[in-house]
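Scrolling down, you'll hit the structures one after another.
What follows draws every value from the coordinates through simple rules; no lab data is involved. Note that the coordinates shown come from a computational prediction; the quantities given were computed from them, not determined experimentally. Cβ atoms are built from the backbone, for glycine too; each structure is taken alone.
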Structure P
């Protein structure tokens, strides 16, 4: 069993094929006495590509956590992800029929491009080719320069300012609603989706990718 989530929205039909390209930035050079050597560098960004069917009819093999939605619902979501120019979470859950977790993909990505394919063989349904790329958070430190004048000499002091921690008290529990994922719940309630495995362990959830509507999730 597979579940595909784009920014908390589950796709109705799991793609039959997911291509994951994990590249590197290693460089091969030739030394006079040693011959070719490989200089190892930090790995490049992971790229993911897949085709997904967006049905325009309610099929028994499709999944509709929030009730049936036509293809335009998901096309609008893709358009917003492209226009907003913001990264989002891409989650793939893989589990056996008995619910045991195989492994999952949980990665912050950007939507690089998507292509709408219309084919008479698909009837009124729409096929979309999606290309995602891994996103790594980055940023710069803010420096505040203070100048103090002493006679004819000028000295400068450089201090680094840090973001003030939030005074908001994290909630003690949350009741699962339709369309929720444990990662999205942790991101919204705790400000960090990566804590979903800790929260799953705290609540005795064997498979963190399977939660039920009405289930109460405790955070402490």
Structure Q
């Protein structure tokens, strides 16, 4: 009961995300999470000594990174798990700090930087520039509470989307050309095995992070923080 009182807003947001999941309303959020997925691939490529040639996302919620070099195992693994960690970091930062406007501004600047460095096709440029600019404007002109709420929605959507996407792409439809399929082809094992490992890891990370990271209460008290 205490947890319900302390975190009822997050519970409502999760319910809304699930309710709106099949509708067009949440498609921009889904595309943003795809961007985080591809960004995780790209970041791991760079961190392990490779080069990112280009990054793209599409209106049908697809995405890809073309790269050269880097640690292939870590790069393939980074997509789902990296976007999960980014989402959880955004959620916990929003609920446990007052740096929401700074985080929103940095997020927007990152999207513009990635666009300038790696994105070459029309839809991806329009989406990332538009979203990045909107984030910068939100950070600059809208109050803390609004920035806080938006970061929570992005973080929660990423948190929900990752295990769902892992199950859908690697277990339910194991024939797809997914990260797990490529990992199985290049390093052995079965697609569903790698997908199952990622699914278990994602659920454990979500559970532990929410249990240890949210604190006793996470509700926004609107108008109390500048």
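Out of P, Q, choose the structure whose coordinates give Cα Rg over 2.2 N^0.38 Å equal to 1.38 when calculated.
Numbers: P: 1.38; Q: 1.02.
The read-out was computed on structure P.
One of P, Q was used to compute mean count of other Cβ atoms within 10 Å over residues 37-44, and the result was 10.2. Which label is that? Write down the numbers at each step before the final one.
Working: P: 10.2; Q: 23.9.
Matching structure: P.
helix-only ellipticity at 222 nm (-39500 (n - 2.57) for each DSSP H run of 4 or more, over all residues; to 500) was computed and gave -24000; which structure, P, Q, did it come from?
Values: P: -4000; Q: -24000.
Working through the options, I get structure Q.
Using distance in nm of label points 7 Å out along Cα→Cβ at positions 45 and 61, single out the structure from P, Q with the greatest value.
Numbers: P: 3.4; Q: 2.4.
Top value of distance in nm of label points 7 Å out along Cα→Cβ at positions 45 and 61, among P, Q, belongs to structure P.
State the single structure among P, Q that was used to calculate mean count of other Cβ atoms within 10 Å over residues 29-36, giving 7.1.
Working: P: 7.1; Q: 21.5.
It was calculated from structure P.
Match the computed value 1.7 of distance in nm of label points 7 Å out along Cα→Cβ at positions 13 and 69 to one of the structures P, Q, and report its label. Don't skip to the end; give the middle numbers.
Working: P: 1.7; Q: 3.9.
It was calculated from structure P.
Determine which structure produced the value 3.3 for distance in nm of label points 7 Å out along Cα→Cβ at positions 21 and 205, calculated from the coordinates; the candidates are P, Q. Show your work: numbers first, answer last.
Numbers: P: 3.3; Q: 1.9.
Label of the source structure: P.
To which of P, Q does the computed value 2.8 (distance in nm of label points 7 Å out along Cα→Cβ at positions 117 and 197) belong? List each step's numbers first, then the result.
Details: P: 3.4; Q: 2.8.
So the calculation was done on Q.
Of the structures P, Q, report the one carrying the highest value of relative contact order in percent (Cα under 8 Å, 6 or more apart).
Working: P: 17; Q: 24.
Comparing P, Q, the top value of relative contact order in percent (Cα under 8 Å, 6 or more apart) belongs to Q.
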